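Have a look at these structures, which come just after this line.
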Structure 1
């Protein structure tokens, strides 16, 4: 399947305009260039320096985010994902547009190989050799084990049984990526025995897609074509998000020349944190609590949310530092969930919680709320969002690994500043 043309037409700024936009002196602007934080181009006259407006805005947003959050930041050049003008783009293509018109597999291949990506849809094969070993290992886990626990075991076993996992050429890593993600999906236990439903994208039926294979492992309820499409969109929208914490961990692993399975294992470890890949789980629990209470009026739902806030500082699923005006991934996913014509009572719960949170001091929903909304409307098991997030983001980690393998090895060496006691008498 072919991809649409990338966004083009980036405006160029003079050094004076760029410095004013950043709120710094021109000397500071050139200091950013010398540190590798910013690229400059020569004007037509060959003398003046010109700067990409998108690059300037990206640097301005980074500086504001670091100051606002008091966080640490690392800047890494990448050709994969950009977040500008409140949009997410994969290699220049709008991620929301891709989510509506491309299967997850095509987007993953595009992230991995760019123009060398496969042009035709082909189902991904999982590792038959490791299937039995994975089944034995997963069967030994306690009943309290989460989907994330199962996936971490599956990736470790699948890597140990793949003799070509150390082929770090782009095509070799892409081969490992297809096999790895398919194995992750197939390692999750089936929750229903109904016949699968093929993914339909722009009128084309794509049997054995990752979305189709993942659905019956997320919950007991049957799919509709619209909800399969929404699940596929969620996978696309979550595939990458610039240099999130788990992606940084994956790149650090790749810089040491860890194989793709180890890279994904590194990402999965970080993704398991409550502030990252499992953030949709408490949102799904909140929606389930509102549903059990039979509450859809604002006052009743507001009381439940207020009680939640008594014990937590915030309601998960709302607000994102990169999208103060709203997460476009959430908007796209919620729109697809609404258009699926699923159970009206479940949609009423989703709308009621969103309305409470956007009333008064509005905080727009983020992609974790969108993912929880999909899980709630689809009747997925609590925690299914973690599995969806992990399967999707594995594609991004593989893409970053391919990019990192082309860099100088072991290039990440952060320095610590000792602030403890000095010893002494």
Structure 2
């Protein structure tokens, strides 16, 4: 009887916790806002933050109850009003987070390490979203960390994640390229993004060519000596596919003049807007299922720019299919090397597909000679692309899938995606769960 009772209790509590305590309506926007109220309340004894926190918590509590009612309502106008209220709450969240950032910045400026520790000891996603503040906080933490035998776990974790992010930035064929041009070297170049100059007497026109079939986001750093620029060029800009851009015009001085340029670029436009409503197809054969071995923000390699990536356990030689219509813009199929070591980071075979909204999908770790499509060819959703493998930085046979866009020159970001399954919409793939393609 005792065993049956314990089983009943276990099942009861499992059911309770399985049922979300947060509203299902507009969960992607609402749930993080409701969860953040629990984090913010830990700062209530900070006088500058207390009024904003109490106001935020009160509004979040009321909206939580409203959301629960909306879940069981068919009234479209009420749902619309609830969404508007969530967006207003988002603005309050942004304002509160900004105030918290200001408080952290002030504690650094005032050299108040005790307050700094208090403000940075609670882990939630937005705390160090500001890059400059994160750098200041890390420097300040290292300056004082030996004064007290107290570790700031969130900063330690942040630094570890940042290190992992840098290590994996180009891990999955991120297409981040660095190059340079020097006036002393006039060799013809075969670079797909290149600088060409034309000179007439003392005037030099500088053009940048993008020979690729996709846009790139580029940052150029000019280095000139005894030269005047007739037009101030932008530091970072989008260079369209198969285009030529008049970057600047140089006028040489009367003495010795030298000029050069260094640049970095990322595949894709930083201005691309991902179609968040698009529902992708799982990238394997219809009617078959595969287990997720690493989902979003996975501890092994899905951090930083690769956060929204999915690994599907897949035997070598399993056929891989396009999750969305697009154009094949990049492939690699000549590697037979792989292993769970960073030295294999550039050894992974892959297919890169560009979508109509300017985003790209990466199908990575394909087997040796496992690509069956060619660059420049349009592919349809559900069309075979190649065969899975374990090449590159891989702990075993699987398919790494992600959708990404450029977020700047030398930077990219992966994007959360939705998939169609027989059980409905899959928005957050869970490690250990098996999902079927339809």
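Things worth noting here:
- Comparison across structures 1, 2 (criterion: mean count of other Cβ atoms within 10 Å over residues 303-310) gives the highest value for 2.
- Mean count of other Cβ atoms within 10 Å over residues 255-262 - structure with the largest value, from 1, 2: 1
- Structure (1, 2) behind the derived value 17.0 of mean count of other Cβ atoms within 10 Å over residues 23-30: 2
- Winner on Kirkwood radius over Cα pairs in Å once structures 1, 2 are ranked, highest first: 2
- Top of 1, 2 by distance in nm of label points 7 Å out along Cα→Cβ at positions 399 and 415, largest first: 1
- Given 2.8 for distance in nm of label points 7 Å out along Cα→Cβ at positions 311 and 375, calculated: source structure among 1, 2: 2
- FRET efficiency 1/(1 + (r/R0)^6) of positions 263 and 383 (r between Cβ atoms, R0 = 41 Å, to 0.05) derived as 0.70 - corresponding label from 1, 2: 2
- Ranked by relative contact order in percent (Cα under 8 Å, 6 or more apart), structures 1, 2 are topped by 1, which has the highest value.
- Which entry (1, 2) yields the derived value -9500 for helix-only ellipticity at 222 nm (-39500 (n - 2.57) for each DSSP H run of 4 or more, over all residues; to 500): 2
All of the numbers you see were taken from the coordinates with simple rules; none came from a lab. All of these numbers come straight from a predicted model, not from anything done at the bench. Cβ atoms are built from the backbone, for glycine too; each structure is taken alone.
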